[in-house]
Structures are given as C-alpha cells and as structure tokens.
Structure I
Amino acid sequence: MNSVSAASNVQVNQEGIKRAPIMISLVIGAFFAILNETLLNVAFTDLISEFQVSHATIQWLATGFMLVVGILVPITALLTGWFTTRQMFLGAMVIFTIGTVVCGIAPNFSFLLIGRLIQAGGTGLLMPVMMNTILLIYPPHKRGGAMGTVGLVIMFAPAIGPTLSGVILEAMHWRWLFFIVLPFSVFSIVFASIFLKNVSEVTKPKVDIISVILSTLGFGGIVFGFSSAGEGSAGWAHPEVYGSLIIGIVSLILFVMRQLKLDEPMLDVRVFRYPAFSLATILLIITMMTLFSTIILLPMFLRGGLAFSAFITGIALLPGGIVNGFMSPITGRLFDKYGPRRLVIPGTILLVIIMWLFSNVTRDTSLVTFIILHSLLSIGIAMIMMPTQTNGLNELSRKMYAHGTAILNTLQQVAAAIGVALFVSIMSSGQLSYLSKVSDPTSPEQTAEAMTAGVQNAFTVGLIFAVIGMVLAFFVKRTVAPEEGK
C-alpha cells in the first residue's frame, strides 16, 4: 500500500513538469553516450595497425564497453533511489566526458581501453535514468510514443556509429572520433544543468553488498570468459576461459538464490515466473547477439577482406543504420494496433533468411548486396526488438516493472558483449584454420580468403541462433497489463 501511495504522489507531483526539455536533455546525452558502443568499429583496422594488437584484443574496446554497462545497469537500480534525476544524469555525463578526453589523448592501447571503460561507466548510469524518468513523466497511454523515441536512440545510435566513424576516418585521424563528440557532451551537461528537473524521489533503498558483488562476478565472469576465448592458441580449452565461465555461472546462481530470499532484492528475478517475459528475454538476447555481432563483423570484413576504405565502409552501412533507427517508432505504433505476432514472426523469418545469405558471402559479393542485406537485417531486428520488449513488460504488475526493465537492459548488454566476443572468436578461429592449410599464409590474397572463411563460419553460427529465435516467435502471444485487465 505504501509503495502504491508513493507512486501516486510522484505522478501528482509531475503534472506541472514540462516534458519536452527533459526529453531533449536525456536524448542528447544518451545518443552520444550509446553512439560510442560502435563508433570505433570501422577504426579497428587502423587501431590494430597503430597499436600492434590482434583482432581478439582489439574487440575488447567493444566488449569491455558493453561489459561495464551490463554490470552497472542492475547496480544503478539502487543508485536511482539514492540520487536525484539531476545528480544521476549530470554525474553520468561528467564521467562520460572524462572518458572521452582520456580516449582522445590515449598514447597506447591500454590507455585507450581505460578511457573506453570510463565512458562505459557514464553510459551505464544514463540508461536507467532515461527509462525511469519516462515512466514518471508520461502516463501509460502516452508512453508508447516516448518509448519509440528511446528505441530510436538505443537502436539508431549504435547502428549509425560505423557510418560516422568511416566518414570521420576518411578525412581525419581516429582521435577525432572522440574530439568531435566532446563538444556535444559538454553541451548536454550545460543544457541539462539549466532545463533538467528532478522527477524522482530519493528513497534510499537498502544496499546489499553481497548481491552487488555476486552480480559483478556473475556477469563479468561470463563475458570475460567469452572474450578471452578469442585470445591465444589454447582458445576455449584455456583455464582462463573456462575458469572465468565457471566463476560467472556459479556467481549468477548464487545471486539468483540470494534475490529470492531477500525482502528487498536488488533485482527481483521472480519476473521470470511470467511466461511472456521469459520468452521476450530469450528473443531479445538472440536479437542483440545477432545485431552487435553483425555490426562488428561487417566493418571488419568490408575493410580487411574486401579492402574497402573506411569512407566506403561507413557509407555502405549508412542505409541500414537509418532504417534501424527510424523503424523503432513505426513498429511501436504497429504493435499497439496489431499486437506482437504480426511483427515478431515475420521479423524472425526475415532474420533467418538474411543470416543464411550472410553465411554464403564471398569476396565476389558486391557492395550493393551487402547494403541491401544490412538494411533488410535492420528491418527484421526492428520488428523484433521493441514489440518483444513491450509485450514482455506488459505482462508484469506495476511493482515488478522496474525490475523487469533493469533485467532486460542488463541481459541485452551482456548478450551484446557475448555476441561480439563469441562471433569474433569464431571468425578468428576460422581464419587460423584456413591459413594453417595454405602454403603461404602471409600472402595478402590468402589472408583475405582466410577472413572470408572466418566470417562465413561466424554467420553460420548466427544462423543457428536466428532459427531458434524463429521457432520461439511462434509462441509469442499478446499480453495485457494486470491493471488494464481489471
């Protein structure tokens, strides 16, 4: 009863709040923070050459970023109860800005990685602030449009990253990928300082340190294990790999057991008792793995396998990036009208077809074909993401909504990190296997063919995941929020 009353008081207090300035503040900051998840992808080839590191090592710039975000999201569910909206947002943007400066002046790879992790810290703090604020300032019947805007930012920003990166790299040094973002980051801080209002209450919930530690070890251990599998000759058989995975899995099991016993769990895992939510979680994990593996594999193949310039690679990915972003609001409206099945089932079928075509690409595949496939892939993912997430959350009661959102955000980030690590590892293994069978593994021709073989292997595994997603899509049914069903 007390929680319901508190929620009602918050809603009453927000009646006079001007939503537009708040949304602008959040969207500007979130766009450039989330953009950095993929901004470096096209630059990986340049960074490998400059810092003399391997493909498996360079992917830590992407995996590490998503890993930190994935670890922070469940923790920020507690932080949002301890700090105001302004404190959380401005603090996050200051941290992100510091990380951007560190990356821009990085003298070596280690320094660059540290800067990326600092950036990720700011990004991880921003995501729950944005979601919680929307829930507070918009009534249920208007949240669809607001969530569509958020979906545009979350999907469009990482999708457009490789394109912006390619255009910038064609004319300037890779450091400008960070220097150009810096003014926008500072502007976001100044704008939010003036216009962003507090819309949440400081409740100071109990902090369970053991849960925080188990969550960090669990998600961190699993992603570290997958990422480490791509390094060294031992691969998956290396103690560092399976040791990290074992620690991660055991920690997550203990974390779940502890949450079920706590009166105030950090993340209420009882949300998985809702069938539609559980199904949505699996579908979103598969989709995020596919999305982020494709975003990182395509630039690598277009530049390393087909020898296209950074500029051409960026332009080739532009149509898909645009489609990816602007399909989110459209699918949100279609979901309200037709429900999830008419979107998710065709979306997963399209995903299977595209992944099969990607698994058969060769060095003779035209650039136009890649552009079309990438654009169609973006449409399929947009048809799955927002409808699936909204439908899964709709089944939850109001008191479970915040936990469901936090869990979905966390698992999506971890799935993206695992997807990048897993598919890059498969690609690298395929390259090594191919080169071990040729007479001159140092030949540029054979190196390009080896990358082609590695990419085909990676997309074949992606096809298997897509097929699983397609089968699950046929079990999706429209749900109704409990309070709406009364």
Structure II
Amino acid sequence: MRKKSQLFKYLFADYIAANLAWFAFNVIRYYQIASYNGFSALSDFLLWRNVLIGQIIVPFGWLILYYYSGYYNKLFEKSRLSEFFTTVSTVFIGSIVLFFALLLKILPDTIRVYYEQLSYLFFFTFGFTYLFRLLITNWTARKIRNREWTTNALILGTGEKALQVQKMLNVPVASIAYTIQGFIHINPFSSSTAIDERLVLGDFEDLERLIHDLNTEELIIAIDSEEDEDLLALLYSLYQYQLPIKLPISHTHLLTGGIKIKTITGLPLFDVTRNNFSEGEKNIKLSLDKLISLFLLVFLSPIYLYLMLRIKRDSEGPVFIKQERIGYLGKPFMMYKFRTMRKDAEKNGPTLSCENDERVTRLGQIMRKYRMDELPQFWNVLKGDMSIVGPRPERKYYIAQIVKQAPYFYLLHNVRPGITSWGMVKFGYARNINEMIQRMQYDILYYENMSLMLDLKIIIYTFQTILTGKGI
C-alpha cells in the first residue's frame, strides 16, 4: 500500500510539473515568436488547437519517458544527488526528442532562436520536475529518519558481528531504516552469543516460519565465521526465500561474474541477489517482450494453424501440452508447448527426453530440432509469465533435485524465465540432472551480466540454432 501511494505521488508530481513546464514554455514562445506570427493576444495562442493538444499529450509523453528511465522502479532508495543527475539526463534527452518532433518545423530559421527555445524547454521542465521530486524525496527521507517508514529485517547470527550490525542499523540513513525483528542463531557459526537472549527468535530451522509470521522483507547475514565456505553454505540456503539478502561489504570477493556493487543506501551492506540489469532496461525489456510477442502471435498465426493440423493428424492426443513451471519470484505458472511426444509419455511421472527418445513422435522430432514446439510460449510472454530471453523455467520436481547440488539455482527466480536462454544456445537440451546443472551455469552467468545487448546476442544465436536445425 505504501509503495502504491508513493508511486502515485511521483506520478502526480511529474504530471503537474510537465504541465507547468509546457505552459511556461508556451508563454515564452508567444512573446518570442508567436506574437510576430499573427497571434494578437497571449490567450489566443494558449487556446490555439496545437498548443492545447500539446498541453494534454506532452505530459503523458514525459511520464512514459520517466517510466523507461526506471525512475519509478525504486521508490524509497533514492538519494538527492543521484536523483539530480537522473532527472538532468532524462529531461535533456526528452527535450531534444520533443524539440525535433514537434517544434523544429514551426520555428523561424534562426539558429539563436533554436538554441533559446530548446534551453527554455529544458530548464522549465527540469526545474519544475526536480523541485517536486526533491520535495517528495525530502519528505520521504524525513519519514525514514523518524523511523515512521522502516524495512523489516532478520539478522542471521548472534555473535559480536551481529551486535555490530544491530548498532549500525539502529542509526537510520536518509534512504533506508530498519526494524530489526530479531536474531536467528545459526549453528555452528554462532558459538558465542553477544545478543540479549530475549531478542533471539530461534534457530535456522525456524527461519521459514518466522519469515512468514513476521512479514520479513530482508535477511542480513552477520555470522562471526570468516570462512568463505561457511558464508557460501549459509548464503545458498537462503536463496529459496526469495528475499533480498544483505552481506557486509567486506565479502564482495564472494561474488562471481561481473556484478557491480552498489551501496546507494549509504550502509556498508550489499544485496547479493541483485544483478547489473538497470531499472530502465528492465522496463524496456518488458515492453519489447510484449510488443514482439503480440506481433509474432499474429504474424505467425498461419504457421500455428498449420502445426496444429499436422500434430492432430500425426498422432493421437492434444495439440498443446501445458506444464506447471516455476517462474518469476518462485511463482508457479502454466507453460504451453506444442506436443512433440505421445500422449502417454509421462504416465510414470516426469522424465527428461533423451537422444532417440521413442516417446517423441515423428513430427515432434522435426519440431524439437527447429524449436517450433516452443512457439506457444509467446502467449506466456504476452501474459507476463515469461520473457523472450531468460533462464529456462523448470518443473518443481526437477528443481527439488537441482538445489540439492546447486542451491544458488534459486537466484534465477529473480528474473522472468525465457523462451530461449544463454544455457539453451550454448548447451542445449539437458537429458539428466547433471546436465541441467551444467546448463544452469550459463544461465547464472546470464543473470550476473544481464543487458539488452546480451539479449540481442542470445536471440541471434537462437536464430542460428533454428536455421541450422541444431536444436537437439
């Protein structure tokens, strides 16, 4: 509820700021240009059809641009300095786009006027937008400093380090404050206890119940052991809870790949569940996924119809199969595929396909080779269950086996699963649990280094796989 209220505040403030900026800009336009082009009064110009349409449309255009900048994704972890530079860069880009799209053709051919009008548009929009944002951010920071808005957290550990972390977190910074709900005794890493026993809520076995009962929002690791193996063992066991996990900044060497450490909260803790994918890229990726999927569902509809008829003629059974897979944030969803096996292929329970699998139909072998069986998943993408590019979703049955050997698999639930993935193009189909774990290594690398350019690279590799028929 608090997030929705905060989002509304920023959206409303940005909309009003854009309206005021456009109004002020048009007043300047009148005195600098329009008064010499047939408009005898300011009111006539402001009520001119083009200006009125702009007064309605332009503010919504700014909101769309701010959404794709990622500004609305993180509503509470904002600093004044980062907000200043984010607003400057976004408004600068938007002003140039707006200037060339709507204003260039109606200005006189004078270079000085071009620069002046662009400058007015930028400064009015930036000034009003940043002023209103700053007021909201300062008000939010005051709420946090007064501990009216806090994040519920459990500290894992009861030793000296846990005591140090508690003291540190009892002093709120401008961007985040914590309510320490209690401490968890972690054997064998908490041999000594420096915490008041009344604050120790239980052992590690009680953690799942406590998270549920206390509505915990973050987990903070503060064990006295400095052994990397101990920390990693504990860390891997926590991914299943799908919560942000914080570690002291001194443990950044535990991370692999290209993860960048960001401590925008001002506290010497970092979130090991975050990756490099920027908030703006997340929004762009989500929109592109839906637009491309909608286009392909329509454009490829003749192929869908043809395959449906061929599957029906080829073998007895339904055209589509649906399986429950585990997706974003560990939530189950029904994933759709064209049927490539006999209808009784899993009558004895889930079984991975293997080379020369007798359960695969003749048509199914061709479809799997060219990945045509995955086409219905564009419907999953359109619904928001999946992405075009992302780690492949697995069934709960197999996840339970994978995490016994590779518990960091749970990290992949922090992003939407995909139709294609780095693991699929570099490794291909997995025929047993060991191969699934090997393929997962590629998906972990993808997770740590996510970017739109990497998505494009994976899509190109996927096309190469489809065209060469190397899908098996």
Structure III
Amino acid sequence: MCATLATERADELAFAGIAAQAARVRAGELRPRELVECYLARIERLDPQLNAFRVVLVERALAEADQAQARLDAGETRALLGVPVAIKDDIDVAGEVTACGTRAHGGPASADAEIVRRLRGAGAIVIGKTNVPELTIWPFTETVTYGLTRNPWNLERTPGGSSGGSAAAVAAGLVGAALGSDGAGSIRIPAAWCGLFGLKPQRDRLPTAPREEPWRGMAVSGPLTRSVADAALFMDVVADPVAGAPAFVEAVQAQPGPLRVALSTALIPGQLTRLDEGWRDAALRTAEALRELGHEVVEQDPPYSLSMWWAGLTRFLRGIRDDGRAIAHPQRLERRTRRMVALGASVTDPVIARARAIEWTHRERLAGFFGEFDALLTPAMARPAPAIGRYEGLGALTTLNLVASLTPYTPLWNHTGQPACAVPAGFDAAGMPVAAQLVGRTDGEATLLALAAQLETARPWSDRLPPVA
C-alpha cells in the first residue's frame, strides 16, 4: 500500500505528528491518499502484534482521502484536512457499532458523536476505532471478545486502559493522533505507560454528546499524541473555547511564567499502595527540569481528604452500573463486568446525589491551594505497566483493589473536573516509559500545555521510538 513512498520517508511521515502532516498537505507536499496508505500499510504490518484497532476503515478512509484531495484542489483550507485520526471505541462513528470492548453492544451508530463531527468538520479522516476494556472499566485492555492489546515498548506489558488501543496505535506510529476518554485516568494512564502526551481536559471543555454526563460527570474526552503541539491543535479543533483566552496552539508557542508549581507524591487518604522509585524519580526529574526553566517548584501536598477518595469511587461505580444497564445485551457481558455492574447498583440515588454534591466542597477546599500555585506536579502512576494477563480470571473486587494501587494519582481530578495531563519523563530501569502528571486550575489547559511544551523542548521525547514501530 505504501509503494508510492520510500520506506524511510514513510516511517518519517508516520511519526511526524498531525500538525506537521496537516502543514505538508496544505502546502501540496503530501497527498492525503499517500498518508492514509502509509498508515494502512503500517497497521497491516504491525497491528497483528499489538491489536490496537478493533476495526480499520480501509475503504472508507481511502474514499475520505480522495474527498480531502478534491477539497484541497478546490482551494479549501481546514486545520486537519486530509489527516488521519483514530477514535476510541466508546465514541460513536456513524455506520459503525460502538462496541465498548464487548459483544453485548447494539447496532451501528446512526450518527457521529459531536466530537467526531468536529474532527470531520476540520477535515480529519477517521482511519479506525481502537480497542478498549469491556465497558472501559480497567487500566488494561484485554477482553474475551476482542483479545489482548499490547504495549509497543514491550509486547508482554499492557499499554494501559481504557484508551489502551488509542495509546498503542499512536506510540507505534499507526496513526498520528487518537481520541481517548478519561473517567478515572483512562487517557493519562496509557499515555504514561506508552511514552505519549495525554491530556484530560476540564469537564465540559469537549462535547460528550450524544452521551450526557458519562460516568456521572467523571468522564471526558481528550487527545493522545506524541507531541504537545499536536494535542494543542487537536484541542483547538474540538474544544469549546475559553472566553478571552488565546487558542491552545498559541499557548504552546508562548513562554509561560515564571510559574509557581507544587510538587507532591502524597496519596489521598484511603489509598493503599507503594510508589515505585522509577515513578517517584520521574516526578523529581520533572521538578528539576521546571526549576531549570525558571519556575519555582515547592514541595507542598494538596489538602486531600478521605471523602475525596470515597466520592470518586462512588461516582466511578455508579457510572459502570449506568453503562451496564444501558448496554443492548447485558447478559452477554463478561462475568467480572457483570459483578462490577452489581457493585455499582449498590450506589443508590441518595448516595450518588451526596457524592455529586460534595464535589463543590472539594473544589472549594482545593481552590485555596490553586490560588497559591499555578499547577500541581505528581507522579503519573505509582507502578510500571503490568504484564499481559496479570488479572485474567480474577474477581471484580480483587481486580479493582489491585489496579487501584497502580493509579492513585489520576481519579481525583475526574471528580473535581480540573484539567490534568501525563507528560513523558524518560524511562525506568527496564526500559519502559515513565511520566509525571501536571494538574491545572479551572480553565487551566493552556497553562498545562505551555508547561508541557517547555518540558518537551528541554528534554525531547518523541524522537525515541518503541521496538514495535
């Protein structure tokens, strides 16, 4: 499929990123069909090892590439015209089932989700839908129906979840950017374990329609990319703008600061885990890099409370219950998933109402902290990506307790709704990616993107490719 491109050029294009690809297409240096064919060839060659995609839309993507070329020839200019993207398989693409990692799904979606409609409106080409754990519950992407999704840095490790297929696809150069979703860390977790930049935007920044408040307001959509600039471009295409604020691409190009950043490795009360030294070092290295860039970094823990842990877990479980009841054929769900739905059913209407109401208390509690600091820096994860099959055959509660010890730093910010991102921070002793997390104030995506872009310039990460690429 890639006969029109030399192998070296094809590989360079695959990892160029969506901003550079869009610029080359606009300049007439690259035809959309060439780019789509390049990625289709890589998917055909590499995805049998990774299982990143549930479905690849070969003929449809090629047809959309030809349509994009016609628009270019007619003088149209759109931000992503002719550039392929992948869509996580919990988000509707017209004419395709939204499988959510299960055979319990219903028929094809009648229309694109609003965020997919915006991507198409910018000229993007949907090349396929990426694998997820069943009902997007777990931070590993392994299902009875669609198989095991593997990490391109080590095929014996998970890429994470629930946006595991999206992360594996971008990390291996099967697509330049992918849409993910994040209900308790599901963008930041696989981004961290796959060496990518992953942004969880503020709640309500990106549309969730046709879904209304997925996971009781915990879940949002966002990009997984190799570079910060690509994430900024993606956000400018799909996000509702911040009143009075510049475009996200402009924020990335600006020099922020000097800013005041809090560094914390503390856990929320109620969490029980051990922080791996590789992930502690990732946060400390990032803190030192920020200091070298002229920012003030102060060791200071946020005012966490036990009720924050309780409220986040409550909303997470009730969201699973909602999805389990809404699925077309719930009797076809895996046994562990059915048990998680049953656990969620124990969260009664008065309990979930209390969890939603207490969010505002927690936001006020954190407001003073973020009044003093422009951003919070934490480890992204507590542990390395686990082995493929590590949780196979385990029950719901056992699995939940085990995976919660891996990801203690991500769920709170879904509960409070603030923006947060995973920023690559090198590699551990086993050669696997590690990352730090940056958390922002309300309406703070631009600050996070600017800080992350500074870090990327100071210690570039996108030039190092995984073994499967």
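Nothing in this text is a laboratory measurement; each read-out follows from the coordinates by a stated rule. Note that the coordinates shown come from a computational prediction; the quantities given were computed from them, not determined experimentally. Cβ atoms are built from the backbone, for glycine too; each structure is taken alone.
Work out which structure the value 28.1 belongs to, where mean projected area of the Cα convex hull in nm² was derived from one of I, II, III.
Among I, II, III, the structure yielding 28.1 for mean projected area of the Cα convex hull in nm² is II.
With distance in nm of label points 7 Å out along Cα→Cβ at positions 185 and 313 coming out at 1.4, pick the structure among I, II, III it was computed from. Before the final figure, lay out each step's value.
Numbers: I: 2.3; II: 7.1; III: 1.4.
Here the read-out was taken from III.
Using relative contact order in percent (Cα under 8 Å, 6 or more apart) as the calculated read-out, with 17 as its value, let me know the right label among I, II, III.
Numbers: I: 22; II: 12; III: 17.
Attributed to the structure labelled III.
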Problem set entry | Source structure (of I, II, III) for helix-only ellipticity at 222 nm (-39500 (n - 2.57) for each DSSP H run of 4 or more, over all residues; to 500), computed value -26500 | I
